[in-house]
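What follows draws every value from the coordinates through simple rules; no lab data is involved. These numbers come from a predicted model, not from an experiment. Cβ atoms are built from the backbone, for glycine too; each structure is taken alone.
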Structure P
Amino acid sequence: MILIVDSGATKSDWIALDDKGEQLFLTQTLGLSPEVLTREVIEDRMANNFELSKNKNKVSHLYFYGAGCGTDRMKKFLGDIFKDFFPKAKAEVMEDTYAAIYSTTKIGHQGIVCILGTGSNCSYYDGHQLFQKVTSLGYILMDDGSGNFFGRKLLRDYYFHKMPQDLGIRFAKEYDLDADVIKNHLYKQPNPNTYLATFARFIIENKDHPYCKGVIDKGLQQFVNNYIMQFELATKVPIHFVGSIAYFLQDELTTVLERNDLIVGSIRQRPIDGLVEFHRQTI
């Protein structure tokens with residue numbers, strides 16, 4: 001049995017294939033980002049999934065593509081956990097950028113591949129190898145244009161009284177904005193980046209409001225400036241995206257890209273389907 005996993009900060013999609021490439025099951029857990037979770041939390045999230053627990057001794061190969069897996073230390077941390085949980089499996093841990101590449105870009109084709117979901121990232125793929133100009137320092141300092149980026153912006157503007165009154169009233173009705181509740185989620189609960197990203201739904205649902213339009217445009221332009229434009233070939237190759245922010249704001253994203261003379265490539269909400277097709281070719 002082969003397990004293919006696309007793990008963001010919010011959730012992880014798991015697909016199991018047999019040795020002929022036929023799907024055995026599809027399941028989901030909460031995100032398994034090693035940067036913000038302990039070993040115990042990661043183990044619990046897998047152990048509490050019925051399909052994974054039932055089949056853990058049948059897995060021969062595990063291909064894990066995850067947020068927060070860009071360093072050797074994080075790869076080893078997760079690899080050791082998988083080795084114990086799936087005792088017969090050979091596990092490969094790669095950063096989520098590779099999932100984005102394999103699901104949007106054909107082998108041998110150039111492109112810049114971006115992630116705009118709970119977090120954000122950007123890489124250049126020359127058809128064979130991955131190149132990054134920006135080393136991520138996590139959601140507090142980076143993640144421009146992401147779900148947690150927009151969530152942080154909304155909360156700050158609400159508390160600094162910079163959000164228009166009509167929108168602020170709507171915002172307060174949809175979320176518990178008590179300061180103690182917010183601080184508890186940010187400083188005492190796991191996955192504060194995921195918590196911040198939950199507020200991004202509001203900006204998507206109200207994207208036609210002038211305030212939201214301005215925040216979205218500025219945030220996406222900031223992503224273009226700080227990530228995409230790092231590459232000299234930025235205006236000469238297609239720019240591909242995966243992630244819910246890119247998918248649900250694709251009209252706004254397309255406007256920003258075209259304004260910067262960038263070539264709009266494919267935009268996928270989830271890379272898991274493309275990943276399955278990629279691995280079926282290697283079975």
Structure Q
Amino acid sequence: MRVVIAGSSGLIGTALKESLRADGHDAIALVRREARGAHESAWDPSKGEVDHQVLADADVVVNLAGASIGSRRLTDSYAQVVLQSRLDSTGTLARALADVSHTGVLLQGSAMGYYGDRGEERLSERSEPGTSLLAHIVTQWEAAAQPAVDAGVRTAFIRTGLVLAPHGGFAERLLPLVTRGLLRSLGSGDAWHSWITLHDHIRALRFLVDTDHHGAVNVVAPSPARDAHLIRAFSEAAGKHPGLPVPAWALRIVEGPAVEDLLSSQHATPGVLKRWGFTWDHPEIEAAAASVIRVH
């Protein structure tokens with residue numbers, strides 16, 4: 001199988017690339033520099049430039065490209081950078097896939113931010129988008145793939161939850177505090193987190209390739225956890241007692257709107273994955289925390 005990956009240097013992209021290559025698949029990384037070897041292809045999404053033949057020869061295209069949301073304060077100017085990077089990359093790929101009449105599948109990156117802060121509401125793939133800044137970004141991100149959808153390319157929108165891994169993402173932002181027993185909760189601790197281990201996320205992406213699904217997919221574990229429960233599970237896995245709650249107002253002062261992905265309550269269910277028969281290796285937060293801490 002030949003898979004083209006945009007955003008292959010990020011947390012998920014790197015793991016997906018390694019997983020595919022370990023199983024003998026041809027994983028081609030789109031890079032914003034001169035390509036180095038047959039496993040890379042240069043592109044410039046800001047100019048709408050990508051090698052159409054590379055896409056035409058692919059069985060699967062995975063688009064995870066875009067400026068990081070959690071790595072820096074989400075000011076108005078940086079929010080525009082985040083949005084534009086996603087519009088450029090997604091639009092470039094969607095138009096090119098339409099041009100070459102691609103017959104494979106596009107796994108299009110998306111996020112739980114689509115739903116915004118929804119409290120106790122149960123969220124399925126059919127739920128309406130939220131009204132927050134992140135929801136505004138994600139809805140436009142998904143809409144940018146419309147040229148591929150209109151051309152008949154099977155497109156699955158990967159609405160990713162909180163990814164739990166030994167490095168990057170949650171681990172990079174909060175795990176050092178948790179493993180030192182310095183954190184009990186973010187805000188009240190009542191917010192729901194829809195999470196998934198990196199291990200299961202990669203398995204889910206590869207699983208979706210072999211289905212006929214098109215449309216949104218909540219790529220999360222089947223057991224959402226409240227914030228305090230999730231942090232307690234990681235504290236206990238690290239052999240620590242939970243520390244102190246961090247007030248939401250303090251986080252917003254330090255991080256700005258970027259912290260909303262950690263403060264928002266999203267009780268999402270993986271309806272699509274369940275209907276297709278996907279099974280999780282880490283369905284419960286305690287097992288997930290233990291697996292992450294074990295290799296941290």
Structure R
Amino acid sequence: MSARPQLPASLQVFERGWLSANNVLLFDGDEATLIDSGYLSHADQTVGLLRAALEGRPLRRLINTHSHSDHIGGNASVQRAFGCSITVPEGMARAVEEWDEEALLLSVGAQAGERFRHDETLSAGARFVAGELEWQAVAVPGHDMDALAYYNPERRILISGDALWRDGFGILFAEVMGQGDALGEARRTLEAIGRLAVDAVIPGHGAPFAEFDDALERAFARIRAFEDDGARMARNAIRACITFKLLEVRSMALVELPRHLDETPLYRTANARYLGLDADALAAWLVKELERAGVARSEDGALVVL
């Protein structure tokens with residue numbers, strides 16, 4: 001069972017279920033900083049959570065860990081509601097400026113996002129104060145090649161985004177798509193953060209946890225499994241992203257599923273590179289997998305999320 005770490009009173013974690021990433025709210029006197037804003041469809045909920053927690057205090061800035069839709073989807077709504085500045089990792093700035101939906105993986109994974117403007121960037125090694133603590137930006141490529149984690153050595157806290165979860169890490173999109181050595185980068189990221197002194201991890205998904213070494217061990221085991229079997233990595237990516245989509249739309253006509261898999265670049269490429277199934281066979285496998293996992297069921301000609 002995961003131990004809940006002791007976190008400073010100046011730091012509050014909104015543990016979100018899918019579709020949204022966790023939000024971390026850090027207080028400095030009468031103002032605050034938010035890290036990550038959740039998915040677009042949950043933006044109103046995110047704003048409501050913030051209003052309740054802020055109790056009239058201003059939100060001065062919003063900082064992102066990386067560019068994926070479940071972390072940046074509420075940016076525009078939060079900025080409109082609170083007038084905060086937005087800071088993004090330096091490597092994602094151009095994609096945001098140009099609103100490159102391919103680079104942001106929106107069109108690649110058939111996900112949604114609302115365009116926003118950023119005011120500042122952070123690069124690896126940069127430092128900032130939030131929650132009355134000094135944080136260092138740490139490069140954590142792999143899941144997102146431009147991602148940053150945020151580390152406070154005083155309290156030994158790591159805000160890890162999707163670079164490290166209690167039971168793994170986020171999808172290695174660049175590896176699945178054949179666009180980079182995400183496996184190698186993820187391994188090097190785990191090695192780098194493994195050299196940090198960490199008592200508490202605040203992941204992008206799931207509850208904060210204290211078992212840093214155990215989480216690293218599981219993450220390395222996952223890397224080795226993917227290195228040994230690329231098809232396993234591809235199947236994991238397809239299952240996870242279709243589950244995400246189903247949670248957004250709630251149901252999908254079974255007759256439409258093969259076409260969706262064939263038209264969405266992530267699924268089409270992952271299948272072509274690792275699985276080699278026709279669209280109907282891929283859809284049939286996926287339906288069986290999601291039903292077996294208790295994620296969805298077939299009902300009246302549709303795949304319905306549970």
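Distance in nm of label points 7 Å out along Cα→Cβ at positions 9 and 265 computed as 3.9: which structure among P, Q, R?
Derived from the structure labelled Q.
Ranked by FRET efficiency 1/(1 + (r/R0)^6) of positions 49 and 169 (r between Cβ atoms, R0 = 25 Å, to 0.05), which of P, Q, R sits at the highest value?
Largest one: structure R.
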